[in-house]
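Since every read-out is calculated from the coordinates, none of them should be taken as a lab result. Quick caveat, the model's predicted, so the values are computed rather than measured. Cβ atoms are built from the backbone, for glycine too; each structure is taken alone.
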Structure I
Amino acid sequence: MQRTILISGASRGIGRAIAEQALADGHKLSLGVRNIESLKGTLLDPEVTGKDKIMLHKYDAKDSFSAKEWVDSTLNYYGNFDSIIYSSGIFYNTPLIFEDEQKQEIDELWRVNVMGPWYAVRACWDELISNEASRIIVLVSMSGKRSKGKLAGYCTSKFALMGLCQTIKNESWQYGLRITAICPGWVNTDMAKNVSAVKKSEMTQPSDIARLCSELLQLPNSCIPFELSMSCLKE
């Protein structure tokens, strides 16, 4: 089944791996990225792969209007779409007892990790529920299921994101729209570049998550998991 998919955060890491896998699977892509120039000359450049397969649009998760602009542009370009994969997110190691100057980190974590996907789903909603087999895939984190280390700000934003995903599941089910929250532990991306407790080769790889997304896009409504949790460590 060929889909038309919006993918956020496709300029690097997990989002990029997901986009490249989706392209290989034959789907049409609308990529929302902060820096369009970062994809120039790559496989995800419409000038390289084909304007019939990929469109690029500037997207900033901090901007409440950015999602609607991206969605409207996608509809103008393709005429329709049936899926969104949301992989944008930020990380700060903001502790429970934070310094005054760290309050802006908490505000930014909330704006990007919670309100970003919320605005995106809101903008996509009417189009998604018009198709009986639409898909939403959200990259959450194991930090949205349990709290480890001194990461109060990040964990709180990810727990909230899991709550949002559960609400989406409840309110979308009747329309045949299915959502999956993917919750990985350490993934071999820039976010984990300073982690020394686990070898990079032993971490979950972005390509592994891309293959999971590939399967989710093909499975029928009757067997779409709401949550996929994975970790390279014993949790």
Structure II
Amino acid sequence: MIHIAIVDDDLHDRQILREYLKTYEATYGEAFEIFDFDDGETLVKDYRPVFDIILLDIEMEKMDGMTTAEHIRETDGNVIIIFLTNMPQYAIRGYAVEALDYVLKPVSCYTLEQCLARALKRRQNRADSFLRISSGKGTMQKIRLSSIYYVEIQGHTLIYYTKDGEFSAAGAIRDVEHRVDGRFFRCNKCYLVNMEHVESLKGSIAVVGKYEVQISRAKKKAFLDALNNYLKEVSK
């Protein structure tokens, strides 16, 4: 599921964009969850990095799109921003907020399709670098894989220990195993370790960043082999 926010103070324009997105879904077999915002203030208030793409109008009365994008970039460096405008001189300013593209109004279905294709390609290139987890009460959180030290399962709760703090979500650790890449290894039934952050071994303890993680006796040889293989790969 791809999460897309439409931010435009013109209801008619929002409706047209929503129709174009539905057409794209039907034509290319994508699945979008679309969120509407009628101004930038509503979007940035209590903003959380849960969107993949933001279609952002520049000329809005309460908070213009450029200011909105600047606020977003304070907490979300990864969301793909596509500006909507009838004033192309804004294009140069877009570099400051790393906008992917500009679409001149009135937006055509074809032009939006081209921008979406580029946005989805960029998203795919990034997809393997992030986990999206549900942190409860309907909120979502994107976690960069490289920031994760390890994942622990306690009952039915997953705890992600990261450079940015700890995050909890309901789930099963085997499901996380299937969603991460080869740098992660299950060192016992409770822990999934990121080899990138293993600093040393002390007997059956792996020092992972500032944490100490228990390696089970049955997994120790496999863990050492996996760690050696990882170190060989990164040293090439």
Structure III
Amino acid sequence: MRRLLLLLYVCCLAAPGIMAQKEKVKNQPYADMKLFHLGFHVGLHTQDLILTNTGATAPGGGIWYTEIPTYSPGFSVGIIGDMFMSQYFNLRFLPSIHFGDKEFVFREYETGEEYKTTVRSNYLTFPLEVKYSSLRLNNYRPYLTAGVYGAMDLGRKKGEAILLKGMDYGITVGIGCDIYLPYFKLCPELKFSFGLRNLLETERPDLSLPELQVYSDALSKATSRMIILTFNFE
């Protein structure tokens, strides 16, 4: 969040210089006046979880804690449906799928013994967002987005040490810039999503190995978050 605020601050400082640029021939001068338009996006993302540890004790002794120490890059792709509302506001629906995973590292408090497992999650998301755009500066137009989303996890695998629920929901915020090219708009966009639901499955009748139960018991809550860098083609 600090980095996002810093980026916005830098953009504000740079705005006077940008405004001073000479007027140039505009590509697609009426592109933003269409009532509806479609597009698609591709990009990269990283999945993460905010974890709440319980300090569970294993049947044979030992207190276990867990974390996700590193980010693993994943692939994102989706389509864009955009509706014009006013000069500055658009309503956007962006069905997307995010292929990725998260590596959990469990550590025993006294001995330092570790257990690692990877949870794959292929999220099918349905964000509904409002896009606020600044004035167009020649062939550039910065914008901000905010909205809500619902998600389904298509990559769940039962029987593992950690099992996440199949449905999620949350909020999104983002920043980007429309770049007007002769035949289409290219829009690099950085987005943050924050899940609001506890995704941790605590009742685990699916576990075939009883010794894995302690790893599930080591957590009481897990909420999702994601950083997504996409390139929109509209």
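Please state which of the structures I, II, III yields 1.07 when Rg/Rh (Cα atoms, Kirkwood Rh) is computed from it. Walk me through the intermediate numbers first.
Numbers: I: 0.95; II: 1.07; III: 1.09.
Derived from the structure labelled II.
Compare distance in nm of label points 7 Å out along Cα→Cβ at positions 161 and 193 across structures I, II, III and report the one with the greatest value.
Details: I: 2.0; II: 1.0; III: 2.6.
Top value of distance in nm of label points 7 Å out along Cα→Cβ at positions 161 and 193, among I, II, III, belongs to structure III.
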